[in-house]
Structure 1
Amino acid sequence: MPRIALGSIFTECNQLGGAPLTLAEFERGELSRGEDVLKATAGTVGGMLDALRAGGATPVPLLVASACPGSEVTADCYTTLKTELLERLRASLPVEGVLLALHGSAAAENAGDLEGDLLTAVRGVVGPTVPIVATLDLHAHVTRTMVEQATALVAWETYPHRDAFTTGARGARLLLDTVRGKCHPTMAMVKVPVVTAAIHGGTDGPSPFADVMRFAKWFEGRGRVLSTSVFLVHPYLDLPEMGSGALVVTDNDLPEAVDLATRIANLYWARRRDLEPEVASPADAIERGRRIAGGPVLLVEAADCCGGGAAGDSVATLKALLVAGGTDRAIVPVVDPRAADVCHRAGMGGTVEFELGHQVDPRWGTPVRVQGTVNHLSDGKFRYRGGIFDGQQGDMGRTAVVRVGEIDILITTHGTYDWNGEQLEAVGLDPRGVKFLVVKNPMNYNMAFRPFSTGVFVLDTPGPTPATVKGVPFRNFRDPWFPRFEELEEPRFWVYTS
């Protein structure tokens, strides 16, 4: 029964804005150690444990830490988590393999490539011959260091992300096959300079990213191809050699891995223009939405996506709804801890007046003054159903719903990842009964609300997770890239091999 060490430091980071990620964010999200890790039954770690046990292996639990995305992980936080994971790994030696549940687009103040840094440190503990397999989000920024230090990297296949469990299981099975000598992974990552938001990055139905994913997955399991992964890079980092493309793992056939990854990356490049969304101003979207019968009309304020690292405190769309008269029934989420505190002190039914918005990350706009009635108060706790946080408790902190005119404003203390409308359910808000629903994510609204919506407008608003990054002034990513350089016809290829 091979002993397999299992650990995780998992989050997605935004180097354009948002609030820093401290240890408190991981404690509010997920932070388990030792035997508590073995209790996981869902998510990537749950899938890993299920496959290891089914495969006759002994899981050796280390540290599992995950948090809702934000800005960079603070140096103190990353050092604390990394040090503990490595200490637990050293104390567990010898092991026959290491499994890591990672994101791929995390960044710390003291390690821009957090995953590459962690993989290097783990490799330093276990030595050059012990296999290390890591799972990644399909929005990972896969670096040369990650490819060189890991034995194999395996990414999620779906967006919205429904396959964390099965991807964990795939990674575990690949590691066990490697430990037992059934395969000898070789790996190639090929990227092209396409840096786009995830608006058209879904894997369901017809979409440019789905087409590339289906093409890549056709080869998986054929011949010597062990695994194929496609990456739409998280576009809100600012690091060298950012790009999107494909990673192929073969059984001891590196030339085949390079050739297939290049073919997939070429298809990605060919579909690059289809990945850019059409955007509208909030005022224009409201005017056009009023001409649509019924509701809800979805106003997609992607630039303030907590799941992409933004603070969730923008009031750009709320301002437009108020300027339009505030007479349309609407729901608007805003993260504002000070406003939430005022509401709780006022109590149910109380009248409140305050400056709302842009309190957490004030770089993207100015507050708006609102006066309304407190219609709901809660501790902000809810439970995720499905997805990467399946079964985990979400925590919005002290939460209130304030009615301003015909607008219900959901005011929370903390930003949380949007999945399937759990936050609205937790406070009794029914999105089916409104004209406008402001959603602050680029994709999951399709699953949560689009089936009963009457229209969708992707908004052009300020924020660190914009719907298009063509205007982002990257400082560290200096290569010509699409869509900033729309005339670019011949891409540069980045090729990393194990």
Structure 2
Amino acid sequence: MTLHTPFMNSMRTTSKPAISGSITSSITSSICTSVAVLLAASLFIASKAHAAIPIQTWKQASGTQVYLVESPAIPMVDVQIDFDAGSRRDPAEKSGLASVTAAMTSKGVLARGADAALDENALSEAWADLGASFGVSAGSDRMSFSLRTLTYPDLMAKAVKLAARQMGEPTFPEAVWLRERQRIDGTLREANTRPATLANRAFSTAVYGSHPYGYDMSEATLARIDVAQMRTLYAGLMAPCRAKVSIVGAVNRAQADAMVAELMSRVPQAQNASCTPLPPVAEVLPLARAEDIRIPFQSAQAHVFIGQPGYPRNDPDHFALTVGNYILGGGGFVSRLTSEVREKRGLSYSVYSYFAPGLHAGAFSIGLQTRPDQAAQAVQVSRDVLARFVSEGPTEVELKAAKDNLIGGFSLLIDSNRKLLGNLSNVAWNNLPLDYLDTWTQQVDKVTLADIKAAFARKLQPEKMVTVVVGGV
């Protein structure tokens, strides 16, 4: 399971079988692997790591919100376009709809005017010919489109036009979907033989209950999805006024504005002057009581998850929880959980904790794998460490070490245009202050022992958590 950087938002705590949610063409190697270019880029970004990162933002007449960081060191631009069209909008009986819809946007584009239709092979070849890439993925909260291209005028204009076509005029071919559905069904069936899949699913269901964050694609929900529903989802949720566009690269404001206008020109509701708000999604409910789930499974390792709903990303306790979690279980080999579970008792090679805040309260999780005969002890030790941390908080020595590491590692988390784009889109999507990246280290440095203790006491209830153990029963 992937650990999360302090900036990047993971909207789910459970990992899913790989369902090809991101379809991305390769950038021509001669363009992207030039040592001189990459070195220049890294030196430029590194020089900015502790300086201001000026974010320009504006709203187009269509309602599209644009966020731009100019990075002129290399002739390249990265773009991310986010819509409120993630899996939280899926009907429960068709869980996975957003994910497969995103994947199917790469399977062809419609003909329009002088532009001929392109099937999936022709579309892939068109991107390769441009030396550019375009990808689509759907997470819990958003559907994201990502474009990377050189900014030479002839190439960038063609790449932007092709991206606009793929984003705005996908064909959703039924024959291809029937093939893809069969492939995904096989992937799901194979994943269901793994203890990690069973553990993730049981944990997610128990933590989120009926909230869409807990939905999980199954063979049954997959079978109910057809291309008509994909088109309906696309037509209902895709509108320029609902888009947030983040741009990092060698373009100025005027160029970025023209690029976004072109990208938005073909989306389904591009000509719709009104923008009806989407219906609200209910919040994640807190757990009423502890739940202990044991699932028998013959495996060499028992998979363990302990947790509960955490907090939404706009919560003011975010920095205190980020620093505190680094000490508890997010700091790898220097965390308390690692010290107690691995170093002192040898119960697991790796143990971690993390928060996954989104538009709603994403889960707090402790995760580990251990020998089946040690599962009960590993669970108890982890619970004890958590309860003590929530009750007493960290020590002054732990707090200083965490701050030093987080602040010292800041530059590594924005040392490329792509990483910076991810953080810029986080600022845009979550409506964070425009100086968020500039003040991040100061916000971390301001966190006190009292802040962490109070924040953890407000957010976590160790006596009411879900515990899932697959294997070792």
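Please treat every number below as a calculation from the coordinates, not as lab data. All values reported here derive from a predicted model rather than from experimental measurement. Cβ atoms are built from the backbone, for glycine too; each structure is taken alone.
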helix-only ellipticity at 222 nm (-39500 (n - 2.57) for each DSSP H run of 4 or more, over all residues; to 500) was computed and gave -8000; which structure, 1, 2, did it come from? 1
Answer label among 1, 2 for the case where FRET efficiency 1/(1 + (r/R0)^6) of positions 86 and 286 (r between Cβ atoms, R0 = 35 Å, to 0.05), calculated from the coordinates, equals 0.95: 2
Name the one structure among 1, 2 that distance in nm of label points 7 Å out along Cα→Cβ at positions 94 and 126 of 1.4 was derived from. 1
For distance in nm of label points 7 Å out along Cα→Cβ at positions 118 and 462, which of 1, 2 scores largest? 2
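Consider the structures 1, 2: one of them gives 18 for relative contact order in percent (Cα under 8 Å, 6 or more apart) as calculated from the coordinates. Say which. All intermediate terms of the calculation are to be shown ahead of the outcome.
On the way: 1: 18; 2: 23.
Only one of 1, 2 returns 18 for relative contact order in percent (Cα under 8 Å, 6 or more apart), namely 1.
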